[in-house]
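Structures follow.
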Structure I
């Protein structure tokens, strides 16, 4: 049986770290998407205030299997 994968793009943010921003993206996507297989971080940026990073932002692509399990 063959399967089809779909990719969605998400934007995420964290006050803690880029790792936390990635986990936030995955956690939020998994609330409405099943069968997630991978996440690819495409772009990372940060908001700086007073010479310190105050927010970590990223764009990520989440891949999931459509209509079945692996």
Structure II
């Protein structure tokens, strides 16, 4: 099987993660934690460990910038 075909099949079999939905569901708690001085990586680590957010830290940090800090990069 060719690489492209294997990648296509892998993409079709991958369940959707809905990372943005999980982030927005927790956005109020995330804002409070950041306002109280906790770092984004600490907030992500707790949410990720608890299974509430399954996205990687880089995506979490992007959502923090976009939805909380108001910086759309």
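A few remarks follow.
- Structure responsible for -0.46, -1.04, -1.25, with log10 I(q)/I(0) by the Debye sum over Cα atoms at q = 0.13, 0.24, 0.27 Å⁻¹ calculated and labels I, II on offer: II
- Test item: relative contact order in percent (Cα under 8 Å, 6 or more apart) calculated as 46, pick one of I, II: I
- Read-out helix-only ellipticity at 222 nm (-39500 (n - 2.57) for each DSSP H run of 4 or more, over all residues; to 500), computed value -17000, structure in I, II: II
Each reported figure results from applying straightforward, stated rules to the coordinates on display, with no laboratory input. No experiment lies behind these values; they were computed from the predicted model shown.
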